Structure I
Amino acid sequence: MQPPLVAVEHLLRSDPFTIATWNVNSIKVRAEAVLEWLKQGQCDILLMQELKSIDENFPLDAFHAAGYEVHVHGQKTYNGVAIASRLPLTLRQKGLPFLDSDSDKDDPQARYIEVEYKQFIIGCLYLPNGNPVMTDGNLSEKFHYKCRWMDRLNQHAAALNMLNRPVILAGDYNIIPDAKDCYDINAWQGDALHHPDTLKRWRQLSYSGYTDAWRALHPAKTAYSFWDYQGGAWQKDNGIRIDHFMLNAEAADRLLDTDIDKTPRGKDRASDHTPVWCRFSENIPSSD
């Protein structure tokens, strides 16, 4: 017996969904602004960084009341990542795997959380800043930590890519990939966000099969996701693009659109970052 036509259409239907990433710079301070943005129907899944909160202090009740489940990997005062979703998610892991060469396999910094949505694997990350690069004439421990963390990320990204599933690795990368991603790239030469060792690891992620979603759809456009609180950066539009979606081939094939929503950055007590979003099809869209 053949199923009714409506049932077949339901099985074949591909529902687009939207994922956004936003460094909220303290969920305690910014919870109301985040929930206001979510209630406007801006996205289905929100990846948040720099919570500056332990798990127990995350405002779960407010997010649940708004219709979002939340997975949190928090840390007191610093770092912290979370994923809020009105779609059903399955938690895969908190934290990145260590490298085989790591002698001390312990990292107290909460910077990575990973979930599944249907066939999609979604990683929310907050990559270390890495500054200052130099201390007393030598590369600093902060910059070494950034490089090691990126090596761990690249190893994990390559392993995920072997699963032949769509993989989305998004968040605050603290990386300025190109001059088009900065109001004045000369001002950032030697900074950890645009250091040769940082860019080398960014290219390694790309070479392993991951695509910068924004650049894929906007190859020549200049746009920013971060404006410092200092020096009137927001008012002068002296920004940088450091919040990225990196997609493996299976995810890139499903990418429909991407943009940066500047509106939240212009509000009172705003985060210094603003949301970046991507819209995906659940299946590879037809070329017809």
Structure II
Amino acid sequence: MEKPAEFVDLERYPITSLESARGRALVSDIQNRMAASCICALPGFLRPEALVRMVAEAEALEPMSHSGPTEASPYFFNYGTTGELNALPPNHPRKRKTPRSMRQIACDLIPPGTAIMLLYHWDGLTRFLAAATGAQSIYRSADPFQALNISVMDEGGCQQWHFDTNEVAITLLLQAPAAGGEFEYVPLIRSAENEDYEAVKRVLDGDRNGVVQLSQEAGMLVLFKGHRSLHRVAPVRGARRRFQSILTYNPRPGVVGSLESSILHYGPRVETA
């Protein structure tokens, strides 16, 4: 039986020894970086041989990916009723859309024996992420489509400015493009008390003040406070595809996402899947 722990560079990131001095130091460092800048990137988290396998598996699954919408607002459909949206002016951020050119491989299409699925279902990774995010415990998503995804971007591919549903997003970059495809974000642009639509509007209008850019590399694990921070993936340049896995966790067990969201991202097949 395969051991998902072998996919991770445990010498660099001792996630199976969280009670050791090095394990405690790792968790403390991640928590401090998240508190200071809302993001923590761990380069080289995956071992090179694991990356080779994961990319090959992603390439094999790519024909089943779904493209979804070609543009979307930062809020998708998660905020306000249709009537409330219709009452807003045309240039309101909740009605503004920016380009989206990406495909996604839904969780139900990723076989149980693939390396990324084995890693996602490894309790050792879940325990580490709970400690790193300061949670008592976290649980893998129960959603059959949204729990684990692989996003695919070809040349010109990008993801629109948006906010995440979950407080913290967990991603693993499996393959970086030849150029472009940078992760861009504006830290904590909104709060529970203030959506700050004016600040969001400035970003959508092209104002780069406050925009931070992270050049990811293959094998990098990223923890990011994406619910409060506006973010996007800049356009990919070159023929090499950008593959990224999105691992979804929740603070309580049994959480299932919106079917409407699944239909939007994975196509109408999910209604009867």
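A short reminder: the numbers here are calculations on the coordinates, not readings from a lab. Nothing here was measured: the structure is a model prediction, and the numbers come from that model. Cβ atoms are built from the backbone, for glycine too; each structure is taken alone.
Numerical summary
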{"read-out": "Structure from which 19.5 was derived, mean count of other Cβ atoms within 10 Å over residues 23-30, options I, II", "value": "I"}
{"read-out": "Value 2.8, calculated as distance in nm of label points 7 Å out along Cα→Cβ at positions 127 and 143, assigned to which of I, II", "value": "II"}
{"read-out": "Which of I, II yields 0.9 [distance in nm of label points 7 Å out along Cα→Cβ at positions 151 and 183, calculated]", "value": "II"}
{"read-out": "Structures I, II, by relative contact order in percent (Cα under 8 Å, 6 or more apart): label with the highest value", "value": "II"}
{"read-out": "Value 56, 40, 39, calculated as Cα extents along the principal axes in Å, assigned to which of I, II", "value": "II"}
